[in-house]
Each structure stands twice: as structure tokens, then as C-alpha cells.
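Next up: the structures, one after another.
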Structure I
Amino acid sequence: MTRSEFLKNVVPFNLLPDDVVGGVADLLHEISYSKDTLIYQQEITKMKGVDIIVKGEYESFFYDSSHNKRLNENHGPGFCYGGVSVLLNRKRSLRTVIAKKGTLVYFLPRKDFRALCHAYENFFHHFTVDFGKRMLNEEFAHFAKKPTSFEESYIASEQLYSRKMESVEAREIVWCLPSTPIFEAARLMAINKTSCIIIKNEEGNATGYVTDITLRDKVVAERTDPEAPVGTIADNPVVKIDSQAYVYEAILMMFSSKTRYIVVEENGVLKGMISRNKLLSEQAQSPLVYIQSVKLAQSVDELKGKWEQVPQMITQLIGRGVNAEIVNQIITTIADTIALKVIEGVISEIGTPPAKFVFMVLGSEGRKEQTLMTDQDNAIIYEDKANEHREEVREYFLKFADIVSERLDYIGFSFCTGGFMAKNPNWTHSLSHWKRNYEEWMKDSLPETVIKFSTFFDCRYLYGEASIMEELWAFLDEKLQQPMEKLFFYMAKNALQYQPPLTSFFRNIRTITVGSQEVFDIKKAMTPIVDLVRVYALKNRIYKVNTGERLKALKEKGIFSDTEYQELTHSYYYLMAMRLKNQAREIMHDKSQPDNYIDPTSLTKIEQVTLKEIFKTIEDFQSRIKLEYTNNLFG
């Protein structure tokens, strides 16, 4: 077989005109390997051109920080290696490649390959599109976009964000029955040299715990009878985590629950107990230690200073390759911690609330998807009171909400331009009033109502009486079992009006003019995923509020396939990482207010290609929804 005949069967050379293929054949050099040979090293070898395998085999892979091979692939005759490296990776080999013994390749010099790419668009787009699709694989993307200081930083990020609870040595649980006298429980703690004892009932279930601080505050300070049952002073709930969960998840859980101890369980069986101090001491200088410093802040000014340091931390995390989902959780935990400090401070100043209540957060904060361009989205639900106390209760909470909101604005969480804040009298009401709100929104299901109030389906408990929030969700669950065709129809329709910023034939990113720049709005590009996943979650009565958690639950229910789940999750968090990185740069380097505008020309070729593929994925997702709700699945 002649070289020309061979090339006509090789992708993408088969896209070239016959006379051009003949010309290319004359430019090829033959290279053969008589033994296994390491020919390219990832990010080191400068590619002089591209290889087309004629016979034999290439093995390609990434090395991780421990020099383990990752994403191994074997390539046979007809495979072309080096195109992506030349075009999109600064001419450096993207992967490490070993040529197997007996391999013969045709080599096309770099300048000739580039000339073909310039002259024949379809030939060029074969490489960019193929690479964009591969970047939807999270592990491939992780290695393909590694930072310069990858070797050191990868190890650090692996330890912090890939380490599981089973790897942390837990203390054996010391426990007693609720009927055990307090002095006896304290004696058990002394003997076992532990600062925490778990209270178990007769069935062996953990019902509470007692710590040194419990004994100080509830026994010594209050002169409680040491003969009294320990169950009468126990703290609860006992916070548990599975041994397969990640260490960072445990720390975030401990901060959000305010507990200083967490119980590790395996297959439902309690295996051991770990203190927050132990977990934090193992994390050295991690951002999770920073959260503890936020908890210890003594003033509003100090909280303001803490929030101003967050952009630098986010830049470091993203630079180390930490997943944007984790970064979102850290930002949210810091923001929650600040809000809790503010709320507790206001209550201590104006007095105990006259009714049980919940301070809930909405929108991106409710979904735990906060960025650095964040405003306040919150509301208050208080318990229903007798008529003679209604005005007193309402007056307190409106005053409370106003002070909280003013302080949050001072710290850096700006007022919501749409007025979705507890300080707005419309969003501070009794539980019965809130139930009527939701019932009217779902019943009317007018297009403008759905657009305006969909954020209230992303609500999350932050402070107060959790049972109030639980009652609201139970009410919503009952209502969503009724026919809600119009609600889902307009929610889906609203989500479909956002078009991913792609020009015809997916060749370029469509921009808008803002000031003197040509940019695209990355928040709007992400909106279809957030909105459409919300529709699916509510329709299937899934009450997770985080987009990633909703996607996972939908996959587990069989609503989304594994491939759809992987593509949508990776697309969403790739965009989120780009958004956070851009906002942090604006704050730190440009000393300007962050926004959601991205200049495509500021992106690397790899980022541009990946974005185009992600936007195509979102368009495909929208097309599926259009088909489904047009066929009356959404009304």
C-alpha cells in the first residue's frame, strides 16, 4: 500500500482533497523502533511534529505525583499522535508515550502540519473537538490542565481533599447509659483519659454525648446534683460520618453543626470517635483551619477582614487543582460562619427572640454554590403566635433582620438588588404565611411568578429551630405530589431561554460588548444547568438544594445516565472554577469589584476548546428538555 493510499484511511487526513493527500505523503519521514522506547514525556518533550502509526503500537498515559501511570491507552495503526500537543499545549507533549518494539510511524514535521490546519478547517477542528470531548472526563481534565508547580501541589491537595476518614486513627468510643449517674460518667472519662463520652440507650443507639465543657457549664456552674442521670445533661445530636467519607467533609460538617466531636461509623456500626482538634492538627495550614479562625473573630470589623482574605485562598485552591465543588463548599462554610457570628451577636444585643424562628438562605447561598460576587439572599420564618403577640413578634424580627443585613453588607455581602432579604417585610413572616406563599406560587404558576420565585426552592436552614424548616419541606412535598404541570412547564421554559454563547457551527464563542471589551457572561452560561436540574429535582421530589447533589440523586434514581451525570457535573464545575478564578483575579490583581464577564481572548487554547465542548453539552441538554416538555412530560 502506498503512503497516499494509507493516509486516505487515516482520520483526519481522509478529510483532505486527494491531491493534497499526495503532497502530504511526500513530506512524511519513516521512523522505526527496534525496542520499547520512551519517546515523549508529558509537559517536557517539545513536539517537532505529529506521528501516524503504520504498524506496531504506542502506549500513552499521564504520570501522577507518585509516578503511577494514569489513564493508560494503547494506540495502533492509523492513530495520529501530537496534534493536540502542537496546537493547544505550547508544543509540549500532553502525555508520556512509549513506542513498542517493532513500531513503524510516518512523521509529519510541525510546520507542514500547521499549514494543513490553517488551510483546511475540518482537519483543524478534528483535533480541537476531540480534545474538547476528552476534557469532559474529569480525570483527564485534572492532568491536562495541571499547574506549573504540579508535583508539589498535587501531593498537598491529594492529602487534604482525597483522604478518607478511614485513614485517620479514631479513638475507641467510651460510652454509658442515660441512667448512669453524672459522677460515674465523669469517672469513666477520667479513667479513659477522654474529654467526651457517648450516651447510648438500651438498643445501642447513640442518643447524646457529654464533654468536659458540658460538665463545666451544666454541672459545676449550675451546681447540678452529681448523682443525677447523665442523660439529663447530655448534648445532642451525635454527629456521625461514614468511614468512606472524605476528611474535609467531616471538618465542614463539624463546623456547620458546632460539634467538637464526630463519630465514625462503618456499615451503620459505630467504630470510633475523632475530635475536631485532631482533624485540624492533621491539616496543617489548610483553609479549614482558617474557618476556625473565623469562628473566633471578636468583632464585625474582624469578620470583614476575614472575608477580604478569601479571594487569595480561593486562588491558591484552584491553582492546586482542587475541584470547584469543594471550593464552593469552603466559601459557603466561611460565609455561613460569618452570618452565624453576626446573627448570634445581634441576638445578644437586642435580646432573646419572642418566638421560635428560622433564618434561611436562598439562591446560590442556599445551594452552597457561593462565589466571590455574592449578595444577600435570605428570609425569616417564625412560628405562628396568638393574635395579641403577632405585632410584637413581627416588630422584633424586622428589627433583627435589618441589623443583621446591615452588618452583612458592611462585611462584604452586598444587599440583594431584587430585595430578596429578610429585612424586606415581604420575606419575614410566620410559617402559615410562608405556606400560603408557596401554595400561591405553585398554584398560579404564571411565567413571571416562576421566574421571580424559583430561587425560593433553593432554600436552606442556617440558624434557628430546624423543625420549622422541616415542616415547610413536608408541606412542599405534599403539594408537589399533586399535578403541577404548569409549574414545571414554565420552569423548564424559563431555563430554555438562556442560550449558551456559541456562534453557528460551534466555531467561536459569542460575545457581547461591555465597556470596551468583548466578553461573555459565564453565570448566564451556567444558568441552564442550575435551572433545569432544579426542575428535574422538584418533579422527582428530590429535596437536595445543591446542584451537584441534585445531579447525583437524579442519577441514582435513573433519571440521568452515568454519562449524562458525568458530563453535566464536570461541565458545571469547570465553568464554576473559571468563574471563581476570574473573580479572584479581579479582586486581587485589578483591585476591582468582581463580575461574571470573561474575555475569551484571555483564555488559553485548551480553555477555549473545552468551553466550546461544554457549551455544546449544555445545548444538547436543553434540546432533550425541549423534546420532553413538548411531548407533555412537563405539561
Structure II
Amino acid sequence: MRRSARDTDDAARKVTRRALFLGGCQAAVVAVLAARLRYMQVEQADQFRLLAEENRVSIRLVPPARGQIFDRNGVLIAGNEQNYRVTITREDAGDVEAVLHRLAEGIPLTEDDIERTLREVKRRSPFVPIIVAERLTWEQLSWVSVNAPSLPGVQPEVGLSRVYPLDQDFAHAVGYVGPVSESDLAQLESPDPVLQIPKFQIGKVGVERRMEDALRGAAGSRRIEVNAAGRVMRELDRREGDEGADVVLTLDVALQNYARIRLGGESASAVVMDVQSGDIVALVSVPSFDPNLFVRGISNTDFRALMDDADFRPLSNKAVSGAYPPGSTFKMVTALAALEAGVITPETTVRCPGHYDAGGRRFHCWKRGGHGAVNLNSSLAESCDVYYYDIAQRVGIDAIAAMSERLGLGVRHDLPMSAIAEGLNPNRHWKREKRGQEWRIGDTINASIGQGYVLASPIQLAVMSARLATGLAVEPRLVKAVDGVDVPVSAAAPLGLKPQNLRAVQQGMFAVTNTRSGTAYSSRSDDKATLIAGKTGTSQVRNITAAERARGVLRNDQLPWNRRDHALYVAYAPSDAPRYAVSVVVEHGGGGSGVAAPIARDILLFALHGGIPPETAYPAAQRNRIETQHRTMPLRDPGQLAGTSRTRA
């Protein structure tokens, strides 16, 4: 059937409308694509150019040189040394195991080292360099370079690594560095990107840890060209990072070395402070360890040996983290509390029959037969316990605790050190809150002689000695300068003690060392310019039963080592114009007068003389022994110390 002309015209109009509609849609799509293309090619050209460049160029961090640490005289304590090392890249090496065995012909590589490297290679991407060996000699590095054609994928490198040239002397004070661990990163809210660098080292303990931000510096960067697989093709440019700040400590290398050697094979600590500035010139804990072991990768055997020594605890910094009953070194606190409260005068006399009865208990003096009538001066000189039992009941524990804090005990001093002990100044409120018990008369009596709940660290005892020497609230200081800028020293405020009361206690400490009845008379100085004022202490670590007292108290040498008393001594010198204060604690050493006092005397005299004291500084009967002692001590050669002095330049 033939269409009519009208039907043909209608169909044509419909086709034309559809064609126009489809054409319009196509034109719209083309217009949108053109607009988008223009937007991407013109308006966003810079952004996409940058993205394309980042696909070709990678920015890598360059670790900064760590700041160095010096003693007060510029002797290097912690520095950086060139570290020659060798890396291997699996992508370039081919048969990695075969290459490693060829490499072992020229550098020290054991089968364990090879196995370790193979495990590491399998865990990493094929184009990431793996460290095979570190701390190679120049000759070994040269051998690798010469044999490079037969060692595909092997690359010799030069970096920096931490070194402690004086090894054990500053291990506890300065600390050491080690590779960043997951626990280190977890402790930081916003970790520095440089910490992500493989095997990047940060401070783990001591000054190295507490001053990490200043010592670390800021990372540099380098632009490298990489291929599609991420393999490095070439370095385009480099910007070196900012070196860490150099730190100068208040410690003195020669005194630190002498104090460590003088403490010998004991489990002990010593602190020496400048009584005017608060500068800590020696801070020693023994036994010590070599921090270089941790930097270079300590073996399991060496680490277990340090960790398993539960008695001597070589990794513990006893000078700041040890908390001990201060024993009779605390008696000056009780005396000053009673004097300031006005309940006694220096002439007040107490009779000591060898014991004191209170609260239905008998408390014994260290001298079984008693001291007879004693006043403040003789009670300190002879260390009579009963005198302090009596005056403590008059003044009360709250006044004693307040005076203890005033003298720097029970206070966590602000120092860039790890695990600083706060100690303990017990009082009524403390016992009620912490023990759920009321304070008893016996608690006050025990506290009066530094026993019971009272605890103090060697650094606190040194601060106490400095404050007793000056009457000022001297604060300890360990950092002298940072990046060439001296750390300011604030003038110490007066303690507010009555001069006559402080003078009475100072005279008692002088009598301890310089009168024949004094407990430290054998550890005196025979030089009028360096006379010492001090106080011995012996703190019990066990209870003595009534049965043992009845049959005779066992001597320390009859007891196991860890049941023996701690030996303590605090002092300052010269007594008429104090310059240094010292505290010495010898764990389980026995009596303070026989063990701690001689060590402290020798350390003080070394500090005052700036080196080995002359024989005339010692009592005549001791000079031969002292001369032999000093001659046989393995002290560092002063020339060796001078040789370690250097600056960043």
C-alpha cells in the first residue's frame, strides 16, 4: 500500500526531530568533554605536571648528624664516627647467596650473618638496599670497591655512628642510643618523619634520651630519579640536614673517672656537687657497662649478663634511681627540725643508756652500752641514736618531714636523666592514705634516724649536703650549655634557717670528721685548707630480733651479702668556705665510717685539688697506703683525655 504524501511528510519531520535531538545530545557531550579537557589541560596543568614529576622523582630524607656531648672542659663524651658499611640490593645482585659468599672472602661475614642477610632480603622489596656489614675498616671497604665487578648489587657506603670514647665512665649519666623501635614510636603523638629511616638511632636512656630533640637535629632531603618499579636511577640534588645541637655537661671527666675507679668493685654510687652553682661535677654508678655495645648491637650473651646480675644491677643508675634508707645521714634533718621549732638548743642534753623505751617497745642505740650524756654536737660526732629518738618525740614527724623536704629530700629534682627517684618523706597523712593506718610513736622514732619508711637517693643526699653547707636552696644542674649558649644559673634562695641553728649543725658535722670521738675521724683531711665536715650513716636492710640481740647481733661479715647494711657518707669541704658537697652510698657495704667515708674523702680531695691530692692531705699514718692506692689505680692518662677533646669544627 502506497503512503500518501502527507504520511511521508510526517515521517520526515519525525526523523528530522530525532536527528536534531541526537545531534544536540552529541554536541552537548562533546562540549562537556571539551570543557573538561580544557579544565584539566589548562587550569589544572600545574597540578598534573607535579603529579607526573612525582611519579618520576622521589624525595628521600637524609639523616642529620647527631649533636655531640662534652664535659665542662670540652672533652668529648659522646661523638660521631665514620661508619664504613656495605649494602646489597637483591634486584641487582641476582644470586644473592653466591654474592654474599664471595663478599665473605674479603670482609668478616659468618654463616649466621649471611643467613640473617638472606632473611632480611626476602622480607624487603627487591630494590631496597639491605645492610650486610657495618663498622668495616678502610682496608675492608677498599677491598669491596676494588672487587665491585664481581660483586653485583653490593654497594660500599660511609655514614655516621655514635661513639662513646670514654666507655664506662659516663654510661649511666649520658646513656646511649639505639635503633628506633615500635614502642618508641608509640610514645610519640607526632613522630618526626626522620624516625622512619631504617636503623635510625635515638637516645634510649640518660641525657641522650632526655635531650633527644636538641641532639637529633633536622633531616635533610635528596631528590632521586626512580623507574616504574621504584628502583633508584640517579640522585638529582641533595640538601643536607641541620646538625643536632652540641651539649656541654657540668660533669668533669677526670673526677668522674677517679670516682668510678675509687668505688672499685662495689655496688655503689657517688655524687659530687658545686655547692654554689649546683653543678654536678661527678655522677657515678658502679658497676658500669660499655654503652658502645648497645650502639653496635649487643650480643645476647652480653645483654643477658647485664640483665641477670640482680645483685649489682649494672644497668641501673643508682645515683639517681636508687632509693635507700639514709640512716644516720638523716640526723641533721631531725636536729634542724627540733632547733627551728625551739624544742631544743645546741646545749640540750639527753642521756643515752644504750636504748630508749616508748610505746611499749625498746629501741636500741647502735652502741650497746650507750653514750652517756650527749648534746647536739657530741650526738652528731658519735652518731648517738637515743638523742634523736628523744628529740623526735618532742618535735613530731610533721616538722621532721617538712624540714626534710626543705633540705631537698623526697623531691624529684629536675635533671635530664632517666628514672629519677622521688624518695619518700613519710608523715601522718602519707601513712593514712597509702597504708590505711595511723602513724605510731615507733614510726617517728625510726624516721628520726633515717630508717623506717624514709628513703633518699644519692643525688638527694648530695643536695642536702650542699644546702647544709650554704644555707641556700641549691638546685642540682647537669647541663652547662646547649649549642654554644650557656644555660643560666639562678641565684639560690635562702632556706630561711636561723643562722645559729645552721651553724650548730655544721659544727656537729665538723666534729664527726675532726674530733677523735667522731665516727669519720680516720677519714679526715690533714690539710687545714681542705678540712671536711661530714656525717656517716649505716642503714639496716633487715630486722634484728630480740633473740638475736640476746645472743649477740651478727656482724655484717657474718651475713649474706644482700643482708648486710648499706654504708653511707655525706660531706662538704672546705668546712670554712664550702666548695663541693659529696654523697656516697655503698650497697651492703657495712659501716658508713669504715667503707663509705674513706671513698668520699678521697673523691672530695681529688675535686678540691683538681687531680691526685698531695700525700700531705692525708693523715701521716695513711700516706704509704694512699700512695700505693693511687699508684695502682687504673686511671685514665690526662694526655688521653686531652686527646679526646674536639669541637664540631
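Matching task: 16, 43, 30, 10, 1 is the computed value of P(r) over Cα pairs in 20 Å bins from 0, in percent. Pick the structure from I, II.
Working: I: 16, 43, 30, 10, 1; II: 16, 38, 23, 13, 5, 3, 2, 0.
It traces back to I.
Taking distance in nm of label points 7 Å out along Cα→Cβ at positions 119 and 295 as the criterion, the top structure among I, II is I, with the largest value. Which of I, II yields -15000 for helix-only ellipticity at 222 nm (-39500 (n - 2.57) for each DSSP H run of 4 or more, over all residues; to 500), as computed? For helix-only ellipticity at 222 nm (-39500 (n - 2.57) for each DSSP H run of 4 or more, over all residues; to 500), the value -15000 is produced by structure I. Given a value of 86, 28, 24 for Cα extents along the principal axes in Å, for residues 103-182 alone, calculated from one of I, II, which structure does it belong to? It traces back to I.
Computing distance in nm of label points 7 Å out along Cα→Cβ at positions 39 and 431 across structures I, II gives 8.0 for structure II. Where does the value 6.1 come from, among I, II, when distance in nm of label points 7 Å out along Cα→Cβ at positions 87 and 175 is the thing being computed? It must be structure I, since only it matches.
A short reminder: the numbers here are calculations on the coordinates, not readings from a lab. No experiment lies behind these values; they were computed from the predicted model shown. Cβ atoms are built from the backbone, for glycine too; each structure is taken alone.
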